Structure I
Amino acid sequence: MSEVDDLKKAAGEYAVDNFIQSGMLVGLGVGSTAIHAVRRLGELVQAGELTSITAIPCGHQAEEAAQEFQIPLVEFTPTTRIDVTIDGADEVDPELNLIKGGGGALTREKIVAQSSRREIIVVDESKLSSKLGEKWFVPIEVLRFGWQTQMGYLESLGSEPVLRMAENGTPFLTDQNNYIIDANFGMIDNPIFLGEEIKRRTGIIEHGLFLHLATDLVVASSIGVRHISHED
């Protein structure tokens with residue numbers, strides 16, 4: 001693995017080793033860092049070091065990894081409350097607000113996050129920024145029907161929107177078979193207001209601004225792994 005991959009692995013494994021206990025319902029995140037947490041969790045379950053673990057995946061990638069590592073999956077019920085979710089992020093600001101959706105699973109990730117008692121975000125240090133939008137665009141999941149009409153609206157909000165394309169040259173599809181528009185807003189001064197404005201538009205399903213959802217941040221860097229709590 002590359003040095004960055006090593007950092008991602010360190011962050012994911014740290015979160016599992018320090019925050020997951022037997023008997024928990026765990027939210028399984030999507031992405032190149034979160035997948036290391038899923039693998040570590042599977043290893044501990046198979047070794048018998050963690051017992052009575054159940055999980056809810058944030059996307060197809062996490063679901064497939066859970067099945068590979070024999071982590072029992074459950075579905076949402078009206079009373080479901082996830083103990084801990086471990087997920088990644090594309091960008092994190094000093095208040096632990098996030099931009100997510102680089103992998104296209106933002107809607108399911110947000111549903112899981114808002115159903116979690118503890119939302120632990122695992123990243124390498126390159127994902128830290130002084131303000132959201134400094135390093136990343138805002139992924140916006142839209143219905144395929146009439147997606148073209150969303151472009152002008154997102155431009156009116158001050159962005160440069162681009163329809164995300166897959167490697168084969170066709171529009172990228174989310175786990176819910178919708179499209180993603182990546183909207184470059186630049187540095188975002190008021191992410192709460194922007195998120196509200198984006199959601200006003202019919203046909204826009206969800207945006208990748210995850211605000212006041214993360215409770216903890218695990219950051220891996222060349223000098224080690226550190227844990228930051230939202231209360232710090």
Structure II
Amino acid sequence: MNLEETMSVLESYGSEQSKKILSRHGAKEPFFGVKVGDLKRILKKTGKDHELALQLYDTGNSDAMYLAGLMADEKRLTKTVLRKWVRKAYWYMLSQYIVAQLTAETKHGWSLGLEWIDSKKENIASAGWSTLSNIISITPDESLDLKQIEALICRIENTIHDGMNREKYAMSGFIICVGSYIIDLHDNAIKAAKRIGEIDVKTATPGCTAPEILVDIEKVKAKDRLGKKRKRARC
């Protein structure tokens with residue numbers, strides 16, 4: 001499918017109810033209100049199409065931008081494009097999820113994650129922490145720099161309570177990923193979580209809560225999933 005055809009299909013999957021929900025969480029016009037499950041149905045029709053993905057992202061339509069992240073070829077993405085994408089990822093479903101997940105699957109993931117966590121912009125900083133978290137979830141421990149990850153845990157301990165809202169959310173997710181996916185640093189993550197304590201994160205919808213680090217790691221342990229890596233970051 002070309003760009004015009006894909007946008008038409010996207011529009012056909014949109015709904016006003018989904019638009020209302022997504023807008024409460026941060027989505028802004030233009031967008032159609034397409035559920036992620038339906039984006040995956042479209043992806044089955046298009047397959048991986050890198051050139052189309054670049055065009056979709058440039059539309060500025062949130063649904064198209066998310067689909068672009070699912071569709072892009074991680075082997076062809078450059079740092080220049082990924083930096084452009086993270087700057088345009090104005091709300092967390094783009095920045096903290098699909099752009100971070102995609103970046104984690106590229107050869108640039110770790111260096112960009114470290115670069116982005118130093119940003120003063122909330123969407124970029126949160127994307128950085130989420131990128132690093134996703135890399136931890138898919139990379140064998142022997143290929144990770146555990147000393148550097150320990151240092152990042154210490155950084156979070158010292159800065160999380162003064163962080164930006166979604167940044168704090170993503171930092172919490174990083175500790176959860178370390179505690180869940182890296183056996184040798186499981187205890188480090190638990191001790192850090194206890195020292196960090198409760199985190200004040202504001203959410204868009206009543207009933208939604210910030211990650212509870214100890215609770216979430218314990219859930220993984222209860223399922224006997226500690227240390228078991230995912231096959232890919234994008235989902």
When distance in nm of label points 7 Å out along Cα→Cβ at positions 81 and 209 is calculated for structures I, II, the one with the largest value is II
Taking 21, 16, 13 as the value of semi-axes √(5λ) of the Cα gyration tensor in Å, for residues 9-128 alone derived from one of the structures shown (I, II), identify that structure. I
For FRET efficiency 1/(1 + (r/R0)^6) of positions 185 and 201 (r between Cβ atoms, R0 = 25 Å, to 0.05), find whichever of I, II sits highest and give me its label. I
For structures I, II, calculate volume of the Cα convex hull per residue in Å³ and state which one comes out highest. I
Winner on distance in nm of label points 7 Å out along Cα→Cβ at positions 193 and 217 once structures I, II are ranked, highest first: I
Relative contact order in percent (Cα under 8 Å, 6 or more apart) derived as 22 - corresponding label from I, II: I
One of I, II was used to calculate distance in nm of label points 7 Å out along Cα→Cβ at positions 105 and 177, giving 1.5; which? II
Can you spot which of I, II the value 3.6 was calculated from, given it is distance in nm of label points 7 Å out along Cα→Cβ at positions 25 and 137? I
Given that helix-only ellipticity at 222 nm (-39500 (n - 2.57) for each DSSP H run of 4 or more, over all residues; to 500), derived from a single structure, equals -8500, which label among I, II identifies that structure? I
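Every read-out reported here was derived from the displayed coordinates using simple, explicitly stated rules and does not represent laboratory data. Predicted model, so just to flag it, every value in this text is computed and none were measured. Cβ atoms are built from the backbone, for glycine too; each structure is taken alone.
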